[in-house]
Structure P
Amino acid sequence: MTLGEYIAVTRKRNGFTIRQMAAMAGVSNATICQIKTGKISSPGWWNVVKIAKVLNLNLNRLSSYDNE
């Protein structure tokens, strides 16, 4: 499972749309979609931190996922 897939699964499990999660994280919808599809192979540390905070995810766990 890639980072993007893991974020997508967790987002759905939390009941958020992409737009809701993007707004709460302060990240664009386009960025979320590109992470999900793997078009952004390195989404940037702060984007990952913001998304992890919204989804209540452990950053150490996220670091084990590859987005390629």
Structure Q
Amino acid sequence: MNAEDETLRSISTGLSAARKGRGLTQSEFADLLGFSRDFVSDLEQGRGTQHLRRLIRALHALGLDLKVEPRR
């Protein structure tokens, strides 16, 4: 697995854990965001959109990471 895939996996895992921690189903979360449940499912399964993958690639090219952390 390359660094971009690892970043996407980290985002996916963090998103799923945060959603579940708030007691939301994928459908409820999707409704709150105005997204489809399939889109939320794809993100949580690490099947990021091309735009997300491009953002991660650009950040990595600059030596930057995208991380999911709880707000304080």
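Every number here is computed from the coordinates shown, using simple stated rules; none is lab data. Just so it is clear, the structure is predicted and the values come from calculations on it, not from any experiment. Cβ atoms are built from the backbone, for glycine too; each structure is taken alone.
Overview of results
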{"quantity": "Per distance in nm of label points 7 Å out along Cα→Cβ at positions 22 and 54, the highest-valued of structures P, Q", "calculated": "Q"}
{"quantity": "Identity of the structure behind 24, 22, 20 (criterion: Cα extents along the principal axes in Å, calculated), options P, Q", "calculated": "P"}
{"quantity": "Structure from which 3.3 was derived, distance in nm of label points 7 Å out along Cα→Cβ at positions 6 and 38, options P, Q", "calculated": "Q"}
{"quantity": "Structure responsible for -17500, with helix-only ellipticity at 222 nm (-39500 (n - 2.57) for each DSSP H run of 4 or more, over all residues; to 500) calculated and labels P, Q on offer", "calculated": "P"}
